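Peer 1: Please go over the structures that come below.
Coordinate-derived values only; no laboratory data. These figures come from a predicted structure and were not determined experimentally. Cβ atoms are built from the backbone, for glycine too; each structure is taken alone.
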Structure 1
Amino acid sequence: MSALEGRRFVIVTGKGGVGKTTVAAAHALALAARGKRVLVAMCNAKERLSAMLGSDLIGSEVSLAAPNVWAVNMTPEQALEEYGALALKSKTLFDNKYVRTFFRAVPGMQEWSLLGKAWWHTTETLADGSRRFDVVILDAPATGHGLDMLRVPKVIVDIVPPGMLRRDAERAWSMFQDPAATGVVLVTLPEEMPTTETLELAAALENELALPIAQVVVNCVLPPLFSKVERASLEALRIASPSTPGDAAIAAASSRAVRERVQAESLARLARELPISPAFLPLLFEDAATPHAMRELAKRL
């Protein structure tokens, strides 16, 4: 957890299906256990976080999901209305269907409404002036869409004339590039395609956007059963159509050996080509979308 210590905004992203929400939930619980007040912000997602945290369904309003953990499933429409109410001081403006249609048609505006809302929650304060949340974790979209979302404030800063929109984008972009305040967590699997996509994503974050990578989490890591020599021997014993219990055992061991080899190659490549050493979460042989599983993964973090 030292990778995230002191950071107020954490962006969790990676290839679709690698367990981004799982890692976001585990991080939220781990930070909450340290006394942090944490908000998990999802981007119009298929809602699975409530099952992981053991809470009621999470909607577009911020709600308490676990001790010291709040959550919200943001929608572009409501985020735009909130922006109108907070920044433009006019919620009724967005009651006009033509205005809503216009904003939906502006390239990048829906992405900015979600990213900007998540950022705005880092600026929220309570009546006594203290921060409402110590950390906001953005469960960002998968790699391609996630990168497009992260590019939007930079584009606004570069091309939009001075005004409220550019002012907020400048404040947010300055925070996103500050490694003391923001960190990107890349989530991947120990497989060839997710590894390649993670390395490409890391390069884009570093070289194009100059955003700080705080952590790389390799999810679903198998405990190795075989040595390198044993893996090679088992792979050579592949049985296409096992007909006896012994053949079935050999086929299962051969399949496991292949998976372990791919995992070892992927982990070695990540360690070799990334600027930071990866962290690992084990493959759970039970349903990971349960509060018990989340607590176990939080302990690993």
Structure 2
Amino acid sequence: MKRLLITTGDHDGIGTEVSAKALAALGPQKGFQFVVFRSPQTPPQHLKWLDKKFKRLTLEAGEPWPKEMSNRVLLDVVSDEAPARWVEQAARLCLKKNAHGIVTAPLSKTGIAAAGLKDRGHTEIFQRLCGLKDVYMAFWGRHFKLVLLTDHRPLMSVAKALTPKRIRGGLAMAKRLRQLAKSKLPIALVGLNPHAGESGLLGTEERLFKPFLRGKDVQGPMVPDAAFLPTQWKKFSVYVCPYHDQGLIPFKLVHGFDEGVHLTLGLPFVRTSVDHGTAKELFGLNRAKHGSMREAIELAIELIEGKT
């Protein structure tokens, strides 16, 4: 029996709604026990959804967990701590081998700052706790998959961050993602500048990519504004993008907010997440779509079991 931890994010966002809906839709999973971290302010309706499929065992933060596990018993950890602290707790549990993976609901940057942390997002929290510098944000979608060479940083600092080591690591992660997707198609390395630099007329950063182009295996640099056309999706296994919005804008436009999964590559445990934000304007309205969270849970299970 393996434990999969789910942190529900900002208490006034849609995290508990999409988590409860996704778990209710999936029901108990063979070989897995779910653990949900949530706020005392969770709307009662969200708990009712969980209670339809699971025997919910509510625990206060810090209370010992039962040693015996069942896939039908959902551990419901209620905590007054800031949601960012739940993420820390979940990561430490995985590092101590007391859990096997984490699925995260949306957590705002302001919420992380309010918790007294200097991290910019989930990825940076995991980096700090695991003592790692080189982890990569990746996105798994039905139409295409991608790896980001840089994470949450100002646009003006992206070029400086594109070191040979970072590019090499990103391509290694892309090959891992390609393996997980069971694909043999080439990897697309997307250019940084408009027209991929236009042979140096619009920027010279693309010269950094040339040593990493490997014939049919790694192709590029791709022109950014044409790389994600539908005609290209079936030509490549994974896109490697220099910066956050370059990959996330097309990914979210194509996959929307009801499908697609964010995962962190390079960690010593599985971590997946939704590909959308907190959507606080939808809190308590029962209008949030849970497709992305369901896919995030399913992918985490498959990765832990080694099926994907």
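Peer 1: So helix-only ellipticity at 222 nm (-39500 (n - 2.57) for each DSSP H run of 4 or more, over all residues; to 500), computed for just one structure, reads -15000; which one of 1, 2 is that?
Peer 2: Details: 1: -15000; 2: -9500.
Answer for the origin of the read-out: 1.
Peer 1: Give the label, chosen from 1, 2, of the structure having the highest value of mean count of other Cβ atoms within 10 Å over residues 19-26.
Peer 2: Values: 1: 25.5; 2: 22.0.
Largest one: structure 1.
Peer 1: Given a value of 19.8, 65 for Rg and Dmax of the Cα atoms in Å, point me to the structure among 1, 2 it was derived from. Working shown, then result.
Peer 2: Values: 1: 21.7, 74; 2: 19.8, 65.
Label of the originating structure: 2.
Peer 1: Between structures 1, 2, where is distance in nm of label points 7 Å out along Cα→Cβ at positions 11 and 43 highest?
Peer 2: Values: 1: 0.9; 2: 1.7.
Once distance in nm of label points 7 Å out along Cα→Cβ at positions 11 and 43 is tallied for 1, 2, the winner is 2.
Peer 1: Name the one structure among 1, 2 that P(r) over Cα pairs in 10 Å bins from 0, in percent, for residues 27-178 alone of 10, 38, 37, 14, 1 was derived from.
Peer 2: Details: 1: 10, 38, 37, 14, 1; 2: 9, 31, 33, 20, 7, 0.
The value was obtained from structure 1.
Peer 1: Right, next: With mean count of other Cβ atoms within 10 Å over residues 59-66 coming out at 16.2, pick the structure among 1, 2 it was computed from. Show your work: numbers first, answer last.
Peer 2: Details: 1: 16.2; 2: 11.1.
Answer by label: 1.
Peer 1: Tell me which structure, out of 1, 2, gives 84 once volume of the Cα convex hull per residue in Å³, for residues 155-194 alone is calculated. Don't skip to the answer; put the middle values down first.
Peer 2: Numbers: 1: 99; 2: 84.
Structure 2 accounts for this read-out.
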